[in-house]
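Structures are listed in the sections that come next.
A short reminder: the numbers here are calculations on the coordinates, not readings from a lab. On a predicted model such as this, the values are computed, not experimentally measured, just so you know. Cβ atoms are built from the backbone, for glycine too; each structure is taken alone.
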Structure 1
Amino acid sequence: MRKVLTGNQAVAYGAMLSGVEVVAAYPITPQTTIIETLADMQAEGLGDFDYIRVESEHSAMAACIGASMGGVRTFTATSGQGLFLMHEMLHYAAGARTPVVLANVNRAPAAPWNIWSDQTDSLSQRETGWIQLYCEGNQEVLDTTIMAFKIAEKLKLPAMVILDAFFLSHTSEPIEIPDKEAVKDFLPTYDPKDIWLDPDNPHTFGAIAMSDAYMELRWQIQRDMEVAKSVIAEVHEDFAHHFGRMYHQVEGYLAEDAEVLVVCTGTAASTARVAVEALRAEGERAGLVKIKTFRPFPGEEIMGALKGKKKVAVIDRNFSPGAQGIWAQELRSVLCELSDQERPMVYGYIAGIGGCDISVKTIKEIYYKTLESHRPDDIDMWIGVRHV
């Protein structure tokens, strides 16, 4: 079936088709229409799930953790300040090894108040132990939501599906909606090997752990995050087998002979494709590398894509105050393993903060600035700030 859907509606369809059994959420712009659409689906009998209305995002995640511990497939959604309010429970969800799936619609942090797109909210949760998957378009949003459940349940780790506010959440595109039975064939009913909350087998959980046991449990999360790289690749291949659409953790576009590679994620990647094509038409050797997975960070694939290139321009729709753009920071850390001859010079650019547009013109300007300079002006260069 083909329908015109917003990104938020695509998330809701993905959750419903996945056979989610418990939805707990609190409304916040620009995520609200995800849970509104799910509420409509429940009222119309399209989805057979319990819908829990809670008083805050912290409670929404707590409810999802409890439901997941009871052995059912759970889902929630949020944005910006709501994600920050969940922060404590995000750590708990990962530490308790509950495969909750969360859709986060990227929203700039307050203060001042801003409801537009900025990846700082999700990227600031990088130490919580959640798998993070970033989406370029609405078809990818729907597909990634379905795949996130399979990835999370294989690993017993929670997964976050991330989409740009308004550029995707409130923008409509034609979407292929898979048949529910086909999705069930790809993603069978959740059947946990261990149910934490079992009245017939009561036991204590979440109690204090002594130092050696605690460190062992954290090592297990790290071990399974490393395993997650191959699991995500396997799920991508399985999804392509079932539905004919293939996704990659790291994807190159006109990158083989590129003199300057633009690296970005989310909707900026769509714009970068157009910019790269325009630059190629002008005789420039421009290329694109799109990164979909942030946690686990696909360092080996990134090294393979960038090894031997001269210059790399990383576009960050976020920043870490006192440090640098977060994608550039992560990318620099893995490229340090390459030799001096193999390692490209990394130019970091911060753009699109608070929903500012990243246009084809913006990306072309970034390309030429990178091409024509011998080295970066600063560790990160801000694009579109009047006084810079």
Structure 2
Amino acid sequence: MNAQRAKALSVPRRSGVLAFLTAVLVALPLGILTAPAASAAVALDWEVRASGLAAPTHVTSARDGSGRLFIAEKAGLIRIYEDGTLLTRPFLDIRGQVRDDGEAGLLSIAFHPDYREHPFVWVAYTTNGNDVTVARFRARSYQADRLSTATQRRVITVPHPDEYANHFGGQLAFGTSGLLFMSTGDGGGGGDPLGNGQNRSTLQGKMLRIKVLGAKSACGRTYCVPQSNPFAGKAKAGRGEIWATGLRNAWRFSVDPDNGDLWVADVGQDMAEEINRIPAGAGGRNLGWSCREGLGAYDESRCRAGAAFQDPVAAYGRSFGTSITGGFVYRGSRYASLLAGRYVAGDFGSGRVFSLEGSALEAADQRLPGVTSFGEDGDRELWAVTYEGDLLEMRAS
């Protein structure tokens, strides 16, 4: 890890210097891109809809027909944006339970896929003990504007070394089959000092997939391991919760509702930021860290004999950005003629926002410095939040 860290925030940064390079952009070999096409075919613009948020880390929708957006703030609040107004009263307040120094904090929110009938909410955050935990809450009804902490039930906790305040991961998202995905960081420090990325006996540096739906999971506990997971029932091969290995700090990933594919944006160390696609049902994929970074070698001593690595769909170098914030495959209707099937994401450090067509990045003119999250509303139109406290809606032309 570079000794210099981002000063304005200690959220998912991630390593590397936030000095925006002015060198001429030159394409790297093997498809790693440092620059998009010279002119974007689609113009993306972002309109501020609300300001004054306190270090927002995630924005999402319950898809309950209410039109509300729910925004996580790093310190431990969830705020509601409704009918053009950012409500003062929080949807949830767990500030006393959340450690929020460094990259720690309230990391993400996931609503039951049928929230109107089953008003359960799952929240990922870092505990005062520096671990990453997922807790489930239950609302009185889908229309409720407040979650009671009395309904909280811990689901799963992923230990994190106390000496490192970075690389927690912490994104939650339900897949199309109703199973909950969770990304975890490699445990922090620079260069995966604990060797967690390629270690299948730990939950760190992984994509997890567990069953959690309803008041109890199907196995009668807070969660259970789906038997279709690649290492389910194979303790010697790896932890049963693991869906994919070789992640560094996949701060943001998303599920394509059309086909169930996972789009995983993993923050790089020194060389490249990468975008990975894991096809639905393709458990057991190895994304490479910390043997590889992007399409190049990082630490060959971490390369397990016989391991097969999946290449990223696209990656970019430091002259384009320094810390990727993953987005979504566009499945809305408003801009379907322009963006249908394109992946839209951005970079926290440079503020660049781009769409991906094939392996080519097309950058928008407008930048969103400090973009921490993209999110979908109930119509699958795209929104974003920045660490400075803005909520923005996407426009395309």
Among 1, 2, which structure scores highest (criterion: FRET efficiency 1/(1 + (r/R0)^6) of positions 49 and 153 (r between Cβ atoms, R0 = 25 Å, to 0.05)): 1
Cα Rg over 2.2 N^0.38 Å - highest-scoring structure of 1, 2: 1
If helix-only ellipticity at 222 nm (-39500 (n - 2.57) for each DSSP H run of 4 or more, over all residues; to 500) is computed and equals 0, the structure in 1, 2: 2
Parent structure of the calculated result 20.5, given that mean count of other Cβ atoms within 10 Å over residues 161-168 is the read-out and 1, 2 the choices: 2
